[in-house]
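Below you'll find a set of structures to go through.
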Structure 1
Amino acid sequence: MKNDCFLPAKILLPDSVDMEKWAVVACDQFTSDLSYWQKLREFIGNEKSTLDLILPEIFLDDKCDERIEKINQNIENYLNSGVFKETEEGYILTVRSTPFVKRRIGLIGKIDLEKYEYTGSTAKIRATERTIEERIPPRLKIRKNAKAEFTHVMILFDDEKREITEEMYKKRGEYKKLYDFTLSMGGGSIEGYFVPKKEPLLKRFGDLLDTERLIKKYGRADEFLFAVGDGNHSLATAKAHWNAVKESLPEEEKADHPARYALAEAVNIYDEGIYFEPIHRIVKGVDSDKFVGGLRDVNADFSFYVRGKEEKSGKSADLPTSIKVVDDYIKGYIEKFGGAVDYIHGDDELKELVDNGKGSVGILFKKMDKSDLFKFVLDNGSLPRKTFSMGQGREKRYYLEGRKIIKD
């Protein structure tokens, strides 16, 4: 079977910049921690940085349109002033270390958005969580006027034999090293190697779609190659943008238009650097006694934390069901009594925010076994949003590489 959805790309890399200041963490991290972004800005100063090219979600405020306009200006200025060099068509093998894992191996290429859907489907690339449509417009405002994209999208593939990226890692000395540096704000370090598009190991992505293998592994011959692990809404935005762009294109231009593709990093779900962590909820600005009183009646498996104490629900339910019913309770409470909800990685981080926030309650979930992901999505479709996180906030993908998304 041919891999026709994860393709080689011409990738933009910065030239002659301080790489530690250039690369910044995914925009959907530290959404309740303004100090993180303030310290990052102080560290970067006036140096060139992807922080100038992205919109951290903590700044989705009344000045959002002004920020978006500035981002697009910065992208154009960076492109015009020679900040970037562009690779030949190929892939980049990444080797990431973090404070929590010794090594995570990834491969950066472009995905064909015609092979991706974020609704329930039989596409080769599928969302793992429900997409919230209202989260797309702010991102779309950036992408529809941007000349280049910068990605934090990570897609997962199910290679239990570890025959693709792990084998590339073993022969990394044969590839040209593109970068090797420490990441800012305690993110660890990263190396990148250029992988030619003719690398024989790349053909093994197609082997994962072998009919006999699929039936044996999943019980059905459903061509499901990549599951979106991080950046689902950013990828959904790229899809929405492409759907709009292609309406005005003649057929002969649709096949190779840059907007048809989106840059992403593919990682084997069995990679030792991939582990799933639960995403907790913090509910702020509520009467904690009233909120907890109703929460105790919710039929789900979770714990809640308030006033320095953690209490288990004492109920039994699977993780997706537990998240759905708790989220429904939170939504109903906020609609009736007010308040706000945010999504937090890490038990300690959640508890610290609750302790420091007046009228706050934390809700903690168990973790999902990563080996169950592909089978679950095949059998049930997308998980509830914010079901799991791949690691801690500082381990998320950093914006580093880019790609032009308009025709020259």
Structure 2
Amino acid sequence: MNKNRVGLRALWLAASALMLGLLGACASAPPAERWMGTGDLGLVVERADGRLQVVNTSSRSVLGRIEGLGDLSHASIVYARDGLHAYVFGRDGALSKVNLGERRIVARVQQAGNSIGGAISQDGRLVVAQNYQPGGIKVFDAQTLQPLADIPAEYAPGKFSRVVGLADLPGQRFIYALFDADEIWVADLADPRVPKLQKFRNIGRQPYDALVTPDGRHYIAGLFGEDGLAKIDLWAAEPRVERILGGYGRGQEPLPVFKMPHLRGWAVAGRHAYLPAIGRHEVLVVDTETWREVARIPVQGQPVFVMARPDGRQVWVNFAVPDYDRVQVIDTQTRQIVQTLSPGKAVLHMEFTPRGEAVWISSRDANRVSVIDTASFATLATLDSTSPSGIFFTSRAGKVGL
């Protein structure tokens, strides 16, 4: 064998050994140091312990936990575009950025005294918190959580409103309602250090929550102080507030409201929206072309979340006390209840997997999360979880208004 062939063989063996070594190192590396996809990940809020469970929706398993997140009694979460990072808005006014792969807090700021949610901008560069105390919104750099703007919800000299219904809009804009002022504001944050505000006044009594339709066109705020809703067509040349479903409970005595509906969970399925009727055991069906009521569906109790499966074929409903151990399923073709489930006491939240083959349901007082097949209604898995509430999957990263 000539020397050249011997040299080439030795070089090949050395390169092979190096490659095998690298592959071995990658195989033994802890998860935080590997490349990993995030499309089948999510977070479950364990509200009593101030921590998050990192879950995998494909394996239906808990991967680990993220500790030290404070008061999560009304926590909500939005995702960065990469699906790897999430922003957690705590009831105690803390804003935390977490890394799902490394299962740790990346950054954290105490930005308010009482906060109930937030949103992320269209380009993923801005994170905005909505606050009760002090009333208003605050804007942060999504990468560093550096504060960029503070916009008080001062609707009269020295009077500040609690902010609800915050949602992102195309064009670096955010829209939100002022519960105490009966107003809706739009903040243009193209230059976040110089916000531009558009204010809609006298929109109805006590807007308590709101949603943006999936196409980003309509903003609809529920009104706690009266029957009806306030709607803004954001595509209009000159947007204005329109009242819809006024007096839907006319002639009926409303029931005590034990838990405010969460309108961000409203279902828009095809041409119709399915909305909780405040103080009633009904789901309202609304034609989104005319925004008129076309039907009512009697349900077990007072609806809290009314959520559509991704394909729009089903709507799932959970309830306030005393019926908060139940979930009912509506078939949107027949508008009939097709299933009633009892996944556990104190059902607080539901989240569909990205394509809707399963729904995850948190039962706070049963200390578990149930994974239910949406075709057969069979329980596919149950996961132990301490006082679980909100469930947030990374598929939210690509959606408007979530």
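No lab work stands behind these numbers, since they all come straight from the coordinates. None of these values were measured; they are calculated from a predicted model. Cβ atoms are built from the backbone, for glycine too; each structure is taken alone.
When percent of Cα pairs over 23 Å apart, for residues 69-284 alone is calculated, the result is 46; to which of the structures 1, 2 does this value belong? Don't jump to the answer; show the numbers that get you there.
Numbers: 1: 54; 2: 46.
This value belongs to structure 2.
So helix-only ellipticity at 222 nm (-39500 (n - 2.57) for each DSSP H run of 4 or more, over all residues; to 500), computed for just one structure, reads -2500; which one of 1, 2 is that? Can you show the working numbers first?
Numbers: 1: -8500; 2: -2500.
Among 1, 2, the structure yielding -2500 for helix-only ellipticity at 222 nm (-39500 (n - 2.57) for each DSSP H run of 4 or more, over all residues; to 500) is 2.
Matching task: 0.70 is the computed value of FRET efficiency 1/(1 + (r/R0)^6) of positions 349 and 381 (r between Cβ atoms, R0 = 35 Å, to 0.05). Pick the structure from 1, 2.
Details: 1: 0.70; 2: 1.00.
Among 1, 2, the structure yielding 0.70 for FRET efficiency 1/(1 + (r/R0)^6) of positions 349 and 381 (r between Cβ atoms, R0 = 35 Å, to 0.05) is 1.
Out of 1, 2, which structure matches 4.0 when distance in nm of label points 7 Å out along Cα→Cβ at positions 61 and 125 is calculated? Present the calculation step by step, with values, prior to reporting the outcome.
Details: 1: 3.4; 2: 4.0.
Of the options listed, only 2 reproduces it.
Which of 1, 2 yields 3.5 for distance in nm of label points 7 Å out along Cα→Cβ at positions 93 and 117, as computed? Each step should come with its number before you reach the end.
Working: 1: 3.5; 2: 2.1.
Answer for the origin of the read-out: 1.
Any idea which of 1, 2 comes out highest on mean count of other Cβ atoms within 10 Å over residues 77-84?
Working: 1: 14.0; 2: 20.0.
Checked 1, 2; max of mean count of other Cβ atoms within 10 Å over residues 77-84 sits with 2.
Tell me which structure, out of 1, 2, gives 41, 27, 20 once semi-axes √(5λ) of the Cα gyration tensor in Å is calculated. Intermediate results must be reported in sequence, preceding the final value.
Numbers: 1: 34, 26, 21; 2: 41, 27, 20.
Traced to structure 2.
Of the structures labelled 1, 2, one was used to calculate relative contact order in percent (Cα under 8 Å, 6 or more apart), giving 10. Name it.
Numbers: 1: 25; 2: 10.
Matching structure: 2.
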